[in-house]
1. Check the numbers for mean projected area of the Cα convex hull in nm² across P, Q and tell me which is largest.
2. By the measure FRET efficiency 1/(1 + (r/R0)^6) of positions 17 and 65 (r between Cβ atoms, R0 = 41 Å, to 0.05), tell me the structure among P, Q with the highest figure.
3. Among P, Q, considering only FRET efficiency 1/(1 + (r/R0)^6) of positions 9 and 105 (r between Cβ atoms, R0 = 35 Å, to 0.05), which has the greatest calculated value?
4. Comparing Rg/Rh (Cα atoms, Kirkwood Rh), for residues 41-88 alone across P, Q, which is largest?
5. Suppose helix-only ellipticity at 222 nm (-39500 (n - 2.57) for each DSSP H run of 4 or more, over all residues; to 500) works out to -38000; of P, Q, which structure was it derived from?
6. Identify the structure, out of P, Q, from whose coordinates distance in nm of label points 7 Å out along Cα→Cβ at positions 25 and 97 was calculated to give 2.8.
Structure P
Amino acid sequence: MDIIFDAELVEARRRRAIAAGDHNAAFLLDIAGRELAERLSVVERQFEQGVELHGGTGTAAREAKATGKIDNMVRVESDPTFAVSGEDITVAPLDDVPLEPDTVNLIVSPLALH
């Protein structure tokens, strides 16, 4: 099978970006998070458990949670450095989704394949 994404290179670039600490560099994630929350706000369903998969900054998770449509939101990231101060995250590789069947009813993954 042909390799579509070089996971090690993607991961190295994600770590480098977060280490640089330039919050302006995440402007696309900020836009994606706001748009996701805007779309979620008009959905009439309430989600008990949401997960943000490899969202990098956590903006999508925070914006989605702020809509009031999600009771509990957790983040899955490939490295602990993606957590903000005091935040607990689940650490898993980009190609692994450490979720049990039927335990989550909303998954967001903003720009994870870009």
Structure Q
Amino acid sequence: MKSSSAAAASSLAEMNALRADIQRLCQAANPVGKSVEFVHEDLDAMSKELEFWRKEYARKRDALADEQKRTEEALQPLQVQLREVEEQVKEQLHKINTLKAVIAKNEEKTQQLLRMVVSA
């Protein structure tokens, strides 16, 4: 009888241990189950937020393109004016260089005339 009562006690202990393990497992799984319920809500919220940011990106991209176009249009007359001024600068530099050459030739002629006067 001792062996059957020992076996029964062992089975009872195993059952109690199994019951305690199942209880702990359920307690651990319960928060996970509740979290899974919120996953769908979180996914919906994240999808809405993603859509919001995609639309915001598209708006900002379009605004940037518009601003770049306006800037380019505003700069175009200034770029034309800049090219004109640069051309005028080139012309003036050419005139200055031409005048320097004329002055150098005249200086040489003056020196020759002075040498002729002094030697005569």
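1. Of structures P, Q, the maximum of mean projected area of the Cα convex hull in nm² occurs in Q.
2. P
3. Largest one: structure P.
4. The maximum falls on structure Q.
5. Details: P: -10000; Q: -38000.
Going label by label, the one that fits is Q.
6. Details: P: 2.8; Q: 9.5.
For distance in nm of label points 7 Å out along Cα→Cβ at positions 25 and 97, the value 2.8 is produced by structure P.
Where a number appears in this text, it was derived from the coordinates with a stated rule and is not lab data. Just so you know, these numbers come straight off a predicted model, no measurement behind them. Cβ atoms are built from the backbone, for glycine too; each structure is taken alone.
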